[in-house]
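Down below are the structures I want you to see.
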Structure 1
Amino acid sequence: MYDHILVTGGAGFVGCALALALKQAGFGRTVTALDNLRRRGSELNLRRLREAEVIFVHGDVRSPEDLEALVEPPGLIVECSAEPSAQAGYAGSPEYLVHTNLLGCFHCLELARRHRADFLLLSSSRVYPYETINRLAFVEQETHYSLCGEQSVPGASEHGISERFPLDGARSLYGMTKLAAELMVEEYADAYGLRTIVNRCGLLTGPGQWAKSDQGVLALWMAAHYFGRPLEYIGFGGTGKQVRDFLHIADLVDLVMEQLLNWDTWGGRTLNIGGGRSHSLSLVECTGWCRRITGRSIPITPNPRGRPADPRIYISDTRKADALTQWRPRRDAEATLGDIFEWIRSEEATLREIL
């Protein structure tokens with residue numbers, strides 16, 4: 001389909017999965033994964049890329065020279081490079097965050113402009129302002145918080161947060177960079193006639209995710225149960241009832257494949273992509289699944305003190321995307337956490353120190 005596909009952040013959790021799938025499915029005669037290997041654990045994906053005959057380039061989207069040094073120009077750029085933490089920048093300068101997520105996207109768009117490449121951006125649900133989300137009407141139930149059906153804010157309902165949700169207000173430094181990147185993609189598409197897709201993803205997870213406390217919470221929760229490490233319920237009274245929707249990485253891969261085969265349907269759109277209400281759970285509910293799957297319980301301490309820019313409930317209202325496709329997430333909480341458990345068990349010696 002393409003002579004050359006470039007996947008930025010291609011040794012990371014999402015980028016590696018997409019690079020491998022695109023190569024295996026024959027979407028590109030050549031698939032290149034570019035990554036600066038800054039995030040610990042990403043170097044362990046190099047063997048998988050090599051075995052799949054994906055070309056790895058140790059480079060950085062912050063450096064246009066690294067992009068220009070590619071052996072051949074890309075026909076498709078899948079922009080997965082990011083500092084992915086919503087807590088990034090609060091403890092110090094946001095320089096790396098901004099340069100990677102915003103300047104890096106600009107450099108990739110410039111590459112696309114010069115070579116007329118198609119462009120797919122992996123964005124984030126964090127573009128929605130957290131204070132507005134936290135003012136939504138909700139009810140507290142036994143194991144989770146739930147959004148009420150009647151809301152005074154457009155784009156909010158019991159289905160979650162839709163693309164109509166107002167974008168005025170702070171969203172996190174990370175969310176700011178992703179929203180700004182989305183706007184750049186839209187302007188480049190209009191100015192230079194590029195074919196673009198923007199996937200505004202909720203929580204992505206699954207086997208292969210090198211989780212940390214500020215990113216990849218489901219994988220972190222499973223790893224803590226597996227290795228017997230304590231956790232905290234942070235913020236919102238320390239109840240653990242805060243809710244996220246989740247999407248297994250394999251389900252995302254399936255959707256991206258469909259999108260690339262149907263540009264007439266998906267091109268030019270910015271859409272919420274996530275698990276939606278049917279694939280959502282709270283930390284308390286995640287704890288229950290982890291205990292059942294691992295057969296282990298660990299100490300979890302309530303910590304009422306919140307973290308910056310943390311929403312109480314985020315569920316992707318995906319009805320706009322759903323109207324375009326028969327695709328739906330297939331892997332539920334039990335299957336997703338079970339896959340993570342099996343991955344950790346198979347790679348225990350390697351993962352023990354990292355996770």
Structure 2
Amino acid sequence: MIQSPLIEEVRNGACAVPRLSIAPMMERTDRHYRYFARQLTRRALLYTEMITANAIIHGDRDRLLRFHPDEHPISLQLGGDNAAELAQSVRIGEQYNYDEYNLNVGCPSDRVQHGAFGACLMARPKQVAGIVQAMQAETDRPVTVKHRIGIDGRESYGEMAEFVQAVSEAGCTRFTVHARIAVLGGLSPKENRLIPPLRYEDVYRLKQDFPHLFIEINGHIDSVAAARTHLARLDSAMIGRAAYDNPYLLASVDRDLFGEAELGPTRREVVAAMADYMETMAEEGTHPRLVTRHMLGLFAGKHGARHWKRSLSGKIPDGITGRELLSRAISEIPPYVLDEVPHACAA
């Protein structure tokens with residue numbers, strides 16, 4: 001089990017320089033997934049799902065914003081285009097002790113476009129600069145921006161560089177760049193993650209042209225080895241769905257990317273930690289499914305994985321505790337899988 005997070009280190013600036021982060025993903029990176037991920041890596045930066053400013057101002061703030069202290073370091077990703085509302089959201093977020101705030105300028109979904117934010121904002125760099133300044137006025141924590149390399153109609157490297165220049169002049173020093181354009185008409189969010197060609201070289205060039213900025217890359221990074229390749233030229237890498245579908249790849253991150261001496265947790269240790277967590281959540285009235293749905297990939301590619309997934313995704317018997325459920329789920333997984341230590345990343 002991963003022990004206490006590096007909260008003091010974060011307060012002293014470590015959150016501003018993560019070697020790896022786990023991408024914000026709608027309907028995935030909720031508090032239960034983040035706690036699960038934290039059992040695998042204590043150093044990677046975690047993100048909330050994107051939460052709109054309107055939801056924070058008018059919705060159930062505790063449900064949207066609370067998190068376990070072990071989730072640090074954690075970034076609150078915000079969506080919106082109104083500077084005053086986003087500033088108010090940061091002010092509210094400060095009550096929950098987030099380590100940083102991130103503005104979404106990359107989501108291409110129809111719902112987000114209808115609200116005129118997300119990737120649409122790449123066409124309005126001055127507006128984004130104003131939003132960043134308004135957010136910064138409410139916190140002493142970092143305010144960062146996640147964006148695409150472009151949008152349809154504004155696809156050139158030069159236009160992306162102009163966007164970064166304008167926003168950096170407002171005081172933003174860290175940018176997470178998805179190395180695909182966002183096509184705002186005709187493609188679904190899933191298609192926007194797959195169809196537009198990856199242009200990693202544009203992100204590398206951005207770092208060359210703006211060496212004083214912290215540049216993180218996102219887009220089809222599916223292993224620690226792939227992240228390390230990008231880290232040879234950039235400051236950080238962001239892993240998305242690979243960290244959700246095959247979460248145990250995160251178990252080597254602290255050793256391979258952050259230089260920790262420990263080998264990382266075994267899957268048995270992770271399951272034990274999550275059994276404890278599920279007992280605590282049960283006391284709050286949380287259904288086991290809300291936790292276990294994020295754990296289905298823990299044994300991906302290993303003997304017993306099918307039984308594990310079937311046990312956690314099938315009908316949950318009435319009255320069974322989370323600890324009992326997990327115990328049944330690992331009953332057909334051999335000890336050599338449960339106690340395997342994470343392999344070192346190839347150099």
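No value in this document is a laboratory result; all are computed from the given coordinates. Given the structure is predicted, the values throughout are model-derived calculations rather than measurements. Cβ atoms are built from the backbone, for glycine too; each structure is taken alone.
Taking mean count of other Cβ atoms within 10 Å over residues 49-56 as the criterion, the largest value within structures 1, 2 is that of 2. The greatest value of percent of Cα pairs over 22 Å apart, for residues 25-144 alone among structures 1, 2 is that of 1.
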